[in-house]
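A.B. asks: Right after this note come the structures.
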Structure P
């Protein structure tokens, strides 16, 4: 069981059954946390009744693909956020819903791909702040989620820089592979942007002075630090999008340049072949020509073809058309 009980800022108990939560929540000096992973509608309904959660908030948990947000109700907050990680080069977001009451924090995970134990480690590392109530627990959760997004955007930035550098490598990369990498990177960046951009509004709402549940003066700087990380993530994503667009434009320009080079070479070789064809075609007509029927006429035409071809080749090479 992922459950914890703090009393007066000290961890007193953990791993107890969720059925005991209602007994502990009644005491305002207690701070309770428990976690649900892929709960059934019946379980959510029971928890909602015990904690007095709004039915719309409980309904949002059961609805997939919610936008990151904060809903403010009379006696609690409802927060939706996303933990992100890579799964076979594909961005895999995991929805995390959070109910915040005066002395309880409930986390509802979409799947076990979000390791709640990492959040617990953060709480233990900052146990000195446990006396500041539910704001302490919520900060540790949001800080872990935003840091995971920050690490991911750093990885995406490295991929974008690698793509950018590969455009000018001496060894020509497979065009299909390069196009696929650009597509995957652009898709992951767009999906991550949809997740991180609304987080600014989430943290901005929590930092408002009228949010008594988490607006502890001691915790405000910690929430401000998370907000700064969110801003850095969103700004970094914008720069990655610009970088991907530049890579795409550079790739198209390179393809156009290579096509021009190929056309120059094809045209030059066509001209070289056209001159001998003209000479031999002319001498192939059914009319007498100088040297007709004589050996020296054949050798003269052969020399003429060779000289014209070499002259054209030299002229095209000098102009870097070949």
Structure Q
């Protein structure tokens, strides 16, 4: 027995251009309306169709099932035995379609859904929490799943479809590749010094003045850390301890074990027993921060809404940082 091909759209000449999807019933919805009203004419009137349009859609359904579904009577119509068999199945289709419309409407209006986001550590100090707080207040029904890690890892997760949006950093001066980059802000760099350090009272510093300092770096390869751009310009730090964790870095500096670079996004969460002195921009170019979304994938309503809020938060932070 042939299977119906689906639910074709309503006849264009009889549908209002401003009508919602619910006013463009498919074949089964037309079938149910005719069955309930026992009249092509009454069904057409209730649907905003012409009688001939309803008749054609019922004929299409009958052709697909290969059997008459209605007896055409002098006054109205009546379900055939085949039509009575099809009726509960058509009702089930109608229920599923109504449920689907409700779920899609909830997704579109952010009354449901989820958002998978990733961010690097210092973005979690202010940029992401502030954005997330506003997003949750406005869209509490959207489930947010957050991943923390390095930018390279987040870009890989975006490419594999495991993230919807990632906040990533680029120290090379070039936007991240393999994604759609949305520039958020450029971070200035500070050097964190222990209290009582000889440079603690300075308005700014040159990297050359810090050549003899021991540096707390974020990894065994300084070129992959915040010092990467400085190394490219010939700066060679005295390497000390490695600490990927921001809290650990601060602790080592506060204990007098070295100095470290601090990006602007993390400056507001610095310990009280540290001094942050800005570095000259010619020595450490500002780090560029992006929101990255998957390449070739249409963003969900939740992703679009979060990205808008992220840009607004970034603009406020950039303005306050100067």
Structure R
């Protein structure tokens, strides 16, 4: 199955930090250039467990989308705040304000020791938070309380994570999120009348029930909804952990629209590279509203979080949108 998005990868694009794991990565255009918000944590911690214990969200900047990016400052957690960790940033702009959706946990605990009980406790404390700013450079006003928490006794009682906000033309917000179920990973949907409004579940069941995906990125083009998500089993796209593309008229009933992208990318010299991970997709749109760049969390190695030696946030230019197979 051919990918819908034809991407051009550059080995120097994106954000790398010498002694840190870098993950996620959401970008927006400012008057001065591109502002990137990414997750990172020290390589003194293992890659997978480390994000649960020590992830923070940084603000990085570059005059151009492909970079290179320099870290300007930490956004969250900040000294004196109650959050222990922050991860999964997605940033959107509307009417001169900037909105940073992310997950955080306020579960207290000692510095990292390889204690699965402590890791589980912090993970189960993850909720979705919101930061608001009048400038991409901040300062950010972080919500004291989560805007969405797990619902005891419901299908999403385990956790709410992977926030994917989508601003609608009427000013409201659809907030997609992921939860863990015995049947696999599922997406839920909440809504607010405005970004700073109260979020409540729109459905009491998963969106696209039975489809095993995570890391959604959702946008509305003025006519319909689109979603890119990580294909957890490869059943949809024919490639494990490739990007699956969906479309919807109402944001609730979705249709599979093809393989969005592959984990094997080509550079400008027509050289191919297969990534151990290429996920957490986030799009950067051009002035006309068309997607121009795909940002993604990347890892080397054969695949699997624990087999990576290096991770970074990468940026690939979208050459064109194909019809796919």
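Quick note: the coordinates plus some simple rules give every number you see, no bench work behind them. This is a predicted model, so every value here is computed, not measured. Cβ atoms are built from the backbone, for glycine too; each structure is taken alone.
A.B. asks: Quick check: 1.59 is what I get for Cα Rg over 2.2 N^0.38 Å, calculated from one of P, Q, R. Which structure matches?
C.D. replies: Numbers: P: 1.77; Q: 1.59; R: 0.92.
That value comes from structure Q.
A.B. asks: So helix-only ellipticity at 222 nm (-39500 (n - 2.57) for each DSSP H run of 4 or more, over all residues; to 500), computed for just one structure, reads -12000; which one of P, Q, R is that? Please list the in-between numbers first.
C.D. replies: On the way: P: -20000; Q: -12000; R: -1500.
Of the structures listed, the value fits Q.
A.B. asks: For structures P, Q, R, calculate volume of the Cα convex hull per residue in Å³, for residues 43-146 alone and state which one comes out highest. Intermediate values should be presented prior to the final figure.
C.D. replies: Details: P: 107; Q: 157; R: 117.
Largest calculated value belongs to Q.
A.B. asks: For distance in nm of label points 7 Å out along Cα→Cβ at positions 235 and 267, which structure out of P, Q, R has the highest calculated value?
C.D. replies: That would be structure P.
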